[in-house]
Structure 1
Amino acid sequence: MKPIIFLLLFILFFPLAKAQELNCSVMVATPQVEGTNKQIYETLQKAIFEFMNNRKWTNYSFTSEERIDCSILITITSAPVGDEFSATMQVQSRRPIYKSSYNSTMINLNDKDIKFKYIEFQSLDFSESSYSSEITSLLAYYAYIIIGLDFDSFSQSGGAVFFEKAQTIVNNAQSSVYPGWKAYEDLKNRYWLVENLLNKSYAPVRKFFYSFYRAGLDMMSDNNEIARNQIASALELLQNANREKPNSYLIKLIVSAKSDEIVSIFSQGTPMDKTKVINIMNELDPANSSKYKKISENK
């Protein structure tokens, strides 16, 4: 009788139990570090994994199947000085495509100059209203970028609220002594990524994600030709935005993440589509023009 009562109570009080938003794999690598305590890196890896996967980042309910697949690779570049670490951070997220087993890379970036303090077993505390630590600000920033891009791919500009949260983290981090948060440091950093995402001048780039994914890739199983036309139109949005605002960090990241996929998609397209997309990609990514020739080489 007691087990039945317990089950009924569980159903009554936890009817809407849902998974967290992120399904994030985490690795802390130390290929350049010798003769140090390796245990601390394992502890750090576990702490980051729990921070990314166990925290509730939104007010939405996600099922386990809806969690956003992503990964973080932190490569420690030198032995820590006291409790300060120098590293790079590679961030990637993927989106499943409707009626297929295919997962498309949404973003794949390498934050090349990060520094943070960490003491083994310390709790990773984060507050949206203030800058509390470098490592949690970094992780929360990229969590909101990942979630925002995913939402943008399902509804036009659907990720705005999460990009605004990422921008709040940037604003709070202006007091940080570490690089990556300030406008004057570099045109390819955390400041400029979220600035581009929220800048109205880049509105066509935000529309790209919906057109490329929801109106494009998600429709491939229904009609390849119509889906390719939508994807080509999405690439035109990037082209027009690039003409208005050349050398955007955001556009460069998108092209880098999507280039191989675009070659694969349009290698099976019509001659007209192939020519159109080759011209667009050569304009967006002239350094890799040889890659886009492969589109026309496939019959």
Structure 2
Amino acid sequence: MLAFERHGTGEPLVLVHGVTHRRQAWYPVLDRLTPHREVFLVDLPGHGESPDLCTEGLALEECLRRSFRQFLDENGLQRPHVAGYSLGGRVALEAGAAGDARSVTALSPAGFWRTALEFAHTRGVFTAAARTVTRLGPRAENLARTRAGRELMYAMLMTHPLRVSQDAALGDIRAFRRAIPALYEILDAATPFTAAIPAEVPVLVAWAGRDFVLPRWQAGVARTQLPQARHEIMHGVGHVPMWDNPRLVADVLLRGSAHDASVAPLPLSAAPRRRRPLRVASA
């Protein structure tokens, strides 16, 4: 059973994190979503507090698809709205193609390179990070405890690294260490996204304007691959945009999961200013 949290009221929206991250990556936007959606934050297999990734001979896409569908079934979720970033965006797109999502919102989703050479940059970013964290061992946690360390940790992921608190960064570095075995398996099995999403499933693809992990040129590939989708650029944010601009990301998620695909962005004043205590429903 995948670890998850459940918050808020409204139509269900499942949020899926990226590779080596964890469900808490969505905390910066959570309180902007919960007045409008029942939000499920889930840890992918091999990440966070979920069981290890075990493909059992299945292709990676099929393994993640089955695991995600089982999560939906266990929680009585019939075609919820699904959103994610990076690998989580790919999971959301696969859920849309499999008929498991009412709508799909994908933030800089994985799978829009065309050749192994084009994927080499992304592979190199994660491989270098994994080798560094492995070499440092427990000392890697020291990075989270200093401003300079957090700037180094998040340099490739966001434009405002120091907005991440020390506690959040410490949790992230521990999550990264835990996810390294899954990371190597995912990198080895990575393939471009080629599935067809039914026309009746609304899709919003929003690419980070300053994405150094899945570079912005891949947004053009996504536009060609998914011509029926809405495509946007999120200016001024990095690959993990929730800390960079919570209002922008929450707005994208709410519009992507709205009934009316042409709905305008919510007024910024509609977002709550203070966070309520988080309620963990299950883990």
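Each value in this text was obtained by applying a stated rule to the coordinates, not by laboratory testing. In this text the structure is predicted, and so the values were computed from the model without any measurement. Cβ atoms are built from the backbone, for glycine too; each structure is taken alone.
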inquiry  = Quick check: -12000 is what I get for helix-only ellipticity at 222 nm (-39500 (n - 2.57) for each DSSP H run of 4 or more, over all residues; to 500), calculated from one of 1, 2. Which structure matches?
reply    = 2
remark   = mean count of other Cβ atoms within 10 Å over residues 89-96, calculated, reads 20.0; among 1, 2 the input was structure 1
message = I have 24 for relative contact order in percent (Cα under 8 Å, 6 or more apart), calculated from one of the structures 1, 2. Which structure is it?
response = 2
message = As an exercise: FRET efficiency 1/(1 + (r/R0)^6) of positions 145 and 193 (r between Cβ atoms, R0 = 30 Å, to 0.05), calculated from one structure in 1, 2, equals 0.20. Which structure is it?
response = 2
task = Taking 3.9 as the value of distance in nm of label points 7 Å out along Cα→Cβ at positions 73 and 129 derived from one of the structures shown (1, 2), identify that structure.
result = 1
message = With Rg/Rh (Cα atoms, Kirkwood Rh), for residues 137-200 alone as the yardstick, tell me which of 1, 2 scores highest.
response = 2
message = Matching task: -0.69, -1.35 is the computed value of log10 I(q)/I(0) by the Debye sum over Cα atoms at q = 0.12, 0.16 Å⁻¹. Pick the structure from 1, 2.
response = 2
